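Okay, got some structures for you below.
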Structure I
């Protein structure tokens, strides 16, 4: 079935699908507050509408032959000071990797990841980062990602 799926770059016209799929990702991670999710949808629509044409967000959709978006992924390029292992300071950050439940376990996420990684390589990015869910971790490890020492502080 995944052979019938096309992986293509997302455009500004795809904002509603990117928002829908991002919400699907949050719901799969346990988010269930309808008001919070609606506010997140609105914020994401505004973000994607601005960031896609400005080049701040690069997304990909997995689309069926009938035109249904059943998966997505995205990349932003973060800029850090240069370091010994990354003289450009550019870090490709992968996010939003999600596949609709009926289409999971068919290699779609792997194909979306492949498209994103290739795009990053083509743009000279030498360091790629992401945050892994427990479900996604095996795929990322198979693709060569290794754990890092990141820690996080959330300010309320």
Structure II
């Protein structure tokens, strides 16, 4: 269902902001945190990893879950200028991320938390995180950027609310 009211625009704006919050937060995790795990001593790694887990859930997982829920809601409550196929694509890209998280990254994280430092596991985490989570996430961020440009073009032309 296409809508043209303030509610659909507000829903899109909140989702847009969360997409970029999640992308930025996950980039810090992927490109700053994960690579430095190699430098943590084996004796300290398990305690570090167990302390980090709840923080990641609170600051990354929950906001990204909310992002996915809001993206799904956009299938029914999207601004009229936004094509439905683009929202479906965004949902699919986010689902790829969730499937990869559950099927690959979580088992690696659980093993690291249980067994401690393992450089081969960290390497596998970094590799699969890039190809199975970051690539779809980057595509999704660019998709939302393009969708925002559709709304802004209308705004700059003096059109009514998208």
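Structure data summary
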{"quantity": "Origin of the value 72, where volume of the Cα convex hull per residue in Å³, for residues 92-139 alone was derived from one of I, II", "calculated": "I"}
{"quantity": "At a computed 1.8 (distance in nm of label points 7 Å out along Cα→Cβ at positions 52 and 132), which of I, II", "calculated": "II"}
{"quantity": "helix-only ellipticity at 222 nm (-39500 (n - 2.57) for each DSSP H run of 4 or more, over all residues; to 500) derived as -11500 - corresponding label from I, II", "calculated": "I"}
{"quantity": "Structure with the greatest value (metric distance in nm of label points 7 Å out along Cα→Cβ at positions 68 and 116, set I, II)", "calculated": "II"}
{"quantity": "Given 2.7 for distance in nm of label points 7 Å out along Cα→Cβ at positions 12 and 124, calculated: source structure among I, II", "calculated": "I"}
{"quantity": "Read-out log10 I(q)/I(0) by the Debye sum over Cα atoms at q = 0.18 Å⁻¹, computed value -1.02, structure in I, II", "calculated": "II"}
{"quantity": "Per distance in nm of label points 7 Å out along Cα→Cβ at positions 60 and 76, the highest-valued of structures I, II", "calculated": "II"}
{"quantity": "With relative contact order in percent (Cα under 8 Å, 6 or more apart) derived as 22, matching label from I, II", "calculated": "I"}
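Values quoted throughout were computed directly from the atomic coordinates according to the rules given, and no laboratory measurement underlies them. Keep in mind the model is a prediction, meaning the values are calculated, not measured. Cβ atoms are built from the backbone, for glycine too; each structure is taken alone.
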